[in-house]
Structure I
Amino acid sequence: MEKILFQGDSITDANRTRESESYLGSGYPNFVSGILAIQYPEKYKVINRGVSGNKISDLLLRLRKDIIDIAPDYLSILIGINDVWHEVDGQNGIDANLFEKVFTVLMDEVSLKLPNTKVIIMEPFVLKGWETNRDEGTWKYFYEETLKRAEVCKKIAKKYKALYIPLQKFLEEEQNKYADESYLLRDGVHPTAAGALVIANEWIKYFTSQYIK
């Protein structure tokens, strides 16, 4: 079976089990696993190593144990929102320039140690919610800074020939279908079950179009 490794922060973690791979959490990796299991029985093994609260620097620190040693056939990364959020709440974020430098180091190592691994980079995203839209200034910072991290992710994907999955505009358009602003992201960042499912479906769309002929 081909291994698909999901990496990232709480959006990916989604309360997964640490002791084993028996429970992938309640987020999009679990939905992806289910969809792939039905459509392509016994072809893929999905592994979730997302860690709540992680920034790009944390992901780099976990590179050996949680990426290199696993040696996945596919590596899917969603990171960036905490690099913004931690600046809002604790003045301990990572600015866009440093975010790019650290992400580049990570990708250099992945390219060197796992030359046959196909990388998928998901765009970080944010919507208005009770965490992100506390006031006009907070929302402006969240939105503008998240877009900066998204631009870095897109640039990194192009540089390393990774598959890029844009999500910001997609989620904005999806959210416009519903009156409740927390329908897809309960606080402006963390997906609801509905949000996780639409993200998973979008991931599947890009993955199958790129890698399944």
Structure II
Amino acid sequence: MKTILFQGDSITDADRRNGLGTGYPLLTSARLGMDYPGEFTFHNRGISGNRIVDVYARIKEDIINLKPDYMSLLIGVNDVWHEFWGNGVDAPKFEKIYCMMMEEILAALPNVKIMLLEPFCLRGSNTDNQEEHPDKWRIFSSEVKKRAEVVKRVAESYGLPFIPLQALFEEAAARSENAVWLFDGVHPTPAGHELITREWLKTFDSIR
């Protein structure tokens, strides 16, 4: 039986409480469990509020020790968001830690197949809160884009699949309100999680 690990922040966590949660990890596991019964076991180790440094701090317990055959990582929004109260991770450090993490994972688990998901955001109550900061949306969106560019570079550097999501959410939002997909500009609705799931599965099918 192959092991699949979902890693990241609250978008992955999705109220998991030591289970798979209610988001794209659950939807993905349901689809794969139906199509390939008994072939996979699933772990969700996303933790709400995590930045890249937090995931790196638990690399042994929540990644290497689990010995996944497949792993996906979605991280980057909190590295931007937390900077509004002085505890974010700037883009150069984000890239440095991201690369360190990939080096260590691939050294410990040379056969693991890793997929890197692009961080994303839309205008919403948590990304365009002018009471918190009059220029929040401009800063938030431009800084998330920088982290997205880092993730794409890391994927290219290590020959890993990159799953683009920002353009997909923008295209989806063009058909309806932003809140149909991300209820606060960051966290997906059920429809938003389904969007991620479909892209995740497309990439997974290409590396199985």
Taking 0.6 as the value of distance in nm of label points 7 Å out along Cα→Cβ at positions 2 and 74 derived from one of the structures shown (I, II), identify that structure. I
Structure (I, II) behind the derived value 2.9 of distance in nm of label points 7 Å out along Cα→Cβ at positions 10 and 34: II
12.5 is what came out when mean count of other Cβ atoms within 10 Å over residues 18-25 was calculated for one structure; which of I, II is it? I
With volume of the Cα convex hull per residue in Å³, for residues 42-137 alone derived from the coordinates and found to be 103, which of I, II does the value describe? II
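Which structure, out of I, II, was distance in nm of label points 7 Å out along Cα→Cβ at positions 122 and 146 derived from, given a value of 2.5?
II
Readers should treat all values here as calculations from the given coordinates under stated rules, not as data from a laboratory. A quick note: this is a predicted structure, and the numbers were derived from the prediction, not measured. Cβ atoms are built from the backbone, for glycine too; each structure is taken alone.
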